[in-house]
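What follows is calculated from the coordinates using simple rules that are stated; it is not laboratory data. Everything numeric here is computed off the predicted structure, so don't read it as measured data.
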Structure 1
């Protein structure tokens, strides 16, 4: 009799536990879903989860070699679902660097006949990470869609190599690309440059330097979520609106800025802060992409507007619902890459 009584009690306990677990999951889902509602507007769900997780982690106190390895591994994990495009081949080379040391580059070719245009891609990573071509698989898809020979440059990184090391390496890669275009199967008269975040900063600086120093005539510049003002002399509302709550933090920006340009007096140089250039005329047409939940949003858009005022054709696109670099929004990231590739292809083929 006693054993028969225990069974229904056990079943009832299991049922109550199941109901409790489901209730807890529903509460957790409702709570996490509430994170998508912000004073700025709706944030993508996975991006909101990522932003919340990052906000609960203390920013690294030291950006050392170990932290760089961890950051690269995080990028690889985030991009692990992307398979390299099968119709793109690549080759690693070393070219003479501006410091007398070999400068690693990776050259990509699409499966397309004829003399092809060329694109210099400068990776992001706050000027301190991204070495070793961490964005390789994603890059192959850009190559395929843009139908261009793409060269990625493994530039020297801060804090070991502060400004102007990264810019010197990137500009050296551009000069090499122009001088060796024919041997690569490319057209030296059809070259574009671009990058994301810190890479967008370097791409804008390369375009300025090419204009100032009589370098290759660029057809186009692609600037995705770029940093354009490292002077910290402007008040950007996007700094106030995003603070330290949406992945990339204002605190983190100032940390990497101090590593890349430790000499404060250099931060107003136009090759550091392109927004502060006295003259933006005669620069190549640009696509500038920003994200709503990005502290760098306003300075990117300000640069686009200043280019327009200088007579430079500009397309400005703001992606709502997204963090800096479109982290946690893979569908948006894919769409942005398609947009960028099409803009590059159109500029280089027309």
Structure 2
């Protein structure tokens, strides 16, 4: 297969879409079970949640060591992120709202250090319209376009840090984002973004900060010849907080850091046309990023496919990625453009 240099970008984009769509259709003909999308989505959610619960029980009963429990739960939780992304695009139970919203609630419960999926839907659909521009609040919120340093690492690590460390910039980013929404939807969009972390993310970050502060302070104090007297209530609560840290908090810290590190570096920012899908993303899958890919369902290798063909669920993208990568490479999608780390996500 070859592409003429005279093809326009739109023709190249259409070519990729047709090839990837055909690959998905062929796959469904070979494996008819793939046509039962609702069943597959619900089954993956059941497996992910069951895996997380069994790991937590294994840790609680001293069957599963902490060094195995944390990464296993992080892997199961990464499946729920992919399901949320598919749900945002209404790939499961579109005609059964109760089931659709139940799935949204469960995937948020599995990974609470994120904005609610209902609020994220607005962010993500906006991301597809304005990817790589100053209006793309979803990617800019996780550090896309920021120069590398401690500040960017903290923003990738903790979604609340994106507000703590750059409040005025975030105010401007949210203002631009709201202005791009339809006039009759601006108020609801603003409310959803301001309240999107309530209540689960508040609970998550409360547990996380207490866990970190308590153990860091107890570790540093003896080195300084000091001792700390904690309240009786906190001391009694710490065994529960420690348990939740192992089975819920730390796994999601690892999962979200891996995802946001990959995502913020595979999306381009600042000098691209948001309509040019070829330049919105790269395929980012060098061998040394495999530890990160493990905790985000191979996101760096397959997410660029989603920008061309939105309707395919994540497991189909995985199965058709070889075909997709071939045609994407031929039209000029970049692969492993590590220079973007130095260029602060710019294309040029």
Structure 3
């Protein structure tokens, strides 16, 4: 049976709702097809903790102000800390604005801080174009896609480091920081064992799966690392999962099994495309990710295809020919 939504936090985009006592979710709008990113406000004895910042544009800022007011949090006085789960612009984008409003420290996993500053501080689309073209994407499409996805982003003046295993004050207790790579190399999730809550960021979502791709800056074998991290989630004592996108849900173990099964099916589908002979990763992505996609969605599709072909090679089911462009063949 498919994992079902919990029936909590069913408010509209732009609104806030209390998920459980002292934990609020705001669905911040984003200017792309996902519709919203979920951020969380947790009330504690030392003030409020904010988990993720959202995309920085006027509709999201207005939703922050309105949602915090409904929750009873004064953004200018009541915020003790801001925890950003990873570097993607729909999660870190408004962190600088929130820090300026609240004067609260912003925390990220330690390795994510220099990475985010390097990526967003001096964006260079060249390596991204090279990656896309080398794996079969037409140059004009690659240049358009890369130009739109590698722009600058103003980060907070100060970013404070967290380490995996560290405890962060949360509500009346604490949450453990877990490293959850795959979607982003240095993504973190927060496990509040006392309340049985997992703040899952983009690691575990319902109805959609995170993009796990190979990008110019990606550490080796992202899908292998994602699947390993996913397995580590199986034993967590959490009966409420609060994701970065999509519905809130209860069945953590069931969703881990579903996502693992999804990637097994995706790997088999990509392996099947190689049966007729070598193909470029871009050709494989066009077969597996069908339909009318924007140029940006095609970039995501190719990055995800690369991660799956890399995994097939690790499993000995495919091998790469390092030609120009690169092709993969069945093994």
Identity of the structure behind -20000 (criterion: helix-only ellipticity at 222 nm (-39500 (n - 2.57) for each DSSP H run of 4 or more, over all residues; to 500), calculated), options 1, 2, 3: 2
Given a value of 6, 26, 34, 23, 10, 2, 0 for P(r) over Cα pairs in 10 Å bins from 0, in percent, calculated from one of 1, 2, 3, which structure does it belong to? 3
